[in-house]
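Just so you know, all these numbers are worked out from the coordinates, no wet-lab data involved. Here the structure is a predicted model, which means the values were calculated and not measured.
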Structure I
Amino acid sequence: MRSKPMMTFNDVVEVLKNLSTDEKQEIQLWLTQYIREERRDEIYDNFKLAQVEQQKDELKFSSNINELRQMIEE
């Protein structure tokens, strides 16, 4: 049994070029939704990591901009 060759990014772009305007707009809506969901998942994952860090008393807070810069560089 032979597997289908995988499409490259350029293949996908070529297929998209040949779609109707309505189809392109539909794909745009789907992509927007997928990106929104992925970003939401990323925010949630970061929130859960911050909760763990808070429970371990590893979170640091400061209102001093120089201290914040130093924390980011660590």
Structure II
Amino acid sequence: MQGLNATTILGSILYALIGVIVFWLSFIIIDKMTPYALWQEIVEKHNVALGIVVGAMALGISIIVAAAIH
């Protein structure tokens, strides 16, 4: 069994950063595709339904990115 070494830790950090970047790029693309500003609708107008949909979308994208990296 392999222990923790610098290569393993560095690889994990690199893949985590790639995952976060892909997640944010996906969120920005989806935000541009919608007819309104998602963040403004959720934060300023308190649109709970949209918040739930965006949360589900975030989980979905996260699962896809995690599966692709794994």
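Starting from the value 10.6: which structure in I, II was mean projected area of the Cα convex hull in nm² calculated from? Only one of I, II returns 10.6 for mean projected area of the Cα convex hull in nm², namely I. Each of I, II could give helix-only ellipticity at 222 nm (-39500 (n - 2.57) for each DSSP H run of 4 or more, over all residues; to 500), but the derived value -24000 comes from I.
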